[in-house]
Structure P
């Protein structure tokens with residue numbers, strides 16, 4: 001039976017993109033069938049709600065998200081250098097993704113201020129996130145990378161964005177519930193923009209994979225995608241087990257603050 005995550009992702013993507021990337025969508029569909037992701041299941045959403053019901057946990061998660069966006073921006077800048085020689089058309093969109101991630105750092109810090117204005121913070125760590133552009137120190141011309149390595153990186157990034165859309169959708173409801181009424185409009189605007197950016201990132205990385213496939217650089221895309229998807233799910237389940245979270249929710253200790261296994 002098709003895991004519902006595929007239908008949700010397909011519905012979120014622009015309809016006009018469906019016909020443009022049939023190989024990618026088939027790969028995603030097959031992966032969801034063969035290895036249903038935990039974040040597409042009700043027990044996972046229930047676990048998230050249990051932890052997000054603690055305002056201290058949710059406030060800490062905003063800061064963790066900001067840190068992850070910094071790391072993602074740097075990683076994407078490296079990918080841009082590597083993918084340019086293979087697929088020049090992808091270079092500007094990968095760089096746009098990197099800039100989006102850098103902008104998201106400030107979005108998550110702004111959410112923290114609007115939703116939990118009295119939450120304690122590590123001011124030194126915050127200043128580092130706010131004032132150090134993660135793209136400034138990334139050197140260009142790192143040299144070419146093997147096509148297989150680039151394909152694997154784009155696949156992993158795409159899978160991460162699929163999961164991030166789900167996590168941000170769950171986070172949004174709690175952010176709106178906690179924020180003061182005076183801040184509701186801005187919190188709604190930020191969270192909606194974050195989710196839309198994740199959808200855009202799924203779409204463009206899917207299209208990049210489609211183009212790499214057409215060039216013969218990702219001939220086994222469906223198999224490759226399923227393999228990476230399964231590894232991603234296994235790692236995430238391992239992290240959840242470490243934190244004593246399981247599908248039956250019989251024992252729960254501490255859910256990771258981050259969006260789980262992170263690709264970007």
Structure Q
């Protein structure tokens with residue numbers, strides 16, 4: 001009965017944005033695949049750095065879309081799942097902080113909502129705002145996943161949706177690309193070949209996001225199993241993120257967790 005109710009709930013969410021597959025669906029579907037690759041590497045193959053190379057190609061997508069989304073109240077599900085995931089972390093010997101990416105998305109959406117009230121001021125002072133966010137990355141990354149780097153990506157999505165001045169937008173996207181590449185290389189200690197792989201995948205990601213449109217894409221795949229799978233996963237991405245991440249943590253805790261590890265850690 002519970003499983004049937006869950007399926008009905010997810011199906012209703014899948015169809016609430018209409019039957020046609022749109023650009024938003026496709027880009028989230030691609031981001032889901034890339035994210036899953038990253039998490040496989042993180043939990044089960046931490047020494048295989050190429051999982052992280054490929055797995056971070058799509059990182060900007062999630063926070064770009066958080067900024068691209070129109071302002072609105074957070075669904076209760078965001079808060080519930082974010083808190084549940086934070087509570088589960090100690091069971092698998094993961095630290096409480098940084099808080100998971102659901103918290104990061106909520107923070108991004110809140111910051112964008114605040115800045116939207118002062119849009120002209122924000123665009124006028126964008127360089128100073130971006131510089132402050134860059135300086136804060138090493139500190140905020142300890143509090144919530146990706147820290148203010150996530151907010152920088154969300155601002156790109158916001159600027160795309162609100163059609164910010166093109167010259168300003170162009171320079172912002174270029175600067176963000178450079179910052180994100182530098183962060184990847186420093187954070188994961190990529191060698192030259194890995195850095196090239198990260199550069200190529202990240203460049204494609206930014207190219208797609210730069211001119212992102214929500215309208216339909218891949219019209220030949222509007223119907224059938226492929227379109228249904230794209231819609232189902234992309235429109236239930238929050239639940240997919242929670243379910244697969246928790247499942248990976250459970251497997252890690254039961255079979256792969258080294259003995260003697262302290263479970264409750266704050267950082």
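Computing relative contact order in percent (Cα under 8 Å, 6 or more apart) gives 31 for which of P, Q? Checking each candidate, the match is P.
Using distance in nm of label points 7 Å out along Cα→Cβ at positions 58 and 170 as the calculated read-out, with 1.4 as its value, let me know the right label among P, Q. The structure behind it is P.
Readers should treat all values here as calculations from the given coordinates under stated rules, not as data from a laboratory. Since the model is a prediction, treat every value here as computed from it, not as a measurement. Cβ atoms are built from the backbone, for glycine too; each structure is taken alone.
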